[in-house]
Structure P
């Protein structure tokens, strides 16, 4: 209605996959910080998930290429 586009994204592993390099960093739900041993990215777990969800949505609508 406001000119936006809704894209459904599967949330699986969005908190564990690094939004910087894509490596899966397993962690329990009690760990609130994402720290990637490969690329060194350190973010709040939810911020990392939000970046992954945004990236997946942009791939689905063709604004960025799939990796």
Structure Q
């Protein structure tokens, strides 16, 4: 059931952009804990899986040039 809902999300929210050449990345706990099913749904719909982060903090710190050990 979860896999089919992810596939539906991909069909209606991602595929209309018509950019199968770009990887799709996600941030959030739902994507993180269901990343295997999410990756399967992405691949079955002909898209490429990018990264999955549980929280945005590490990426934000890296973007702003802050070492996580300094925080």
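Worth pointing out:
- Top of P, Q by distance in nm of label points 7 Å out along Cα→Cβ at positions 2 and 26, largest first: P
- Structures P, Q were shown, and relative contact order in percent (Cα under 8 Å, 6 or more apart) at 32 was computed from P.
- Structure responsible for 67, with percent of Cα pairs over 13 Å apart calculated and labels P, Q on offer: Q
- Which of P, Q leads on distance in nm of label points 7 Å out along Cα→Cβ at positions 10 and 42, largest value: P
- With helix-only ellipticity at 222 nm (-39500 (n - 2.57) for each DSSP H run of 4 or more, over all residues; to 500) derived as -8000, matching label from P, Q: P
Each reported figure results from applying straightforward, stated rules to the coordinates on display, with no laboratory input. This one's a predicted model, so the numbers in the text were calculated from it and none came from an experiment. Cβ atoms are built from the backbone, for glycine too; each structure is taken alone.
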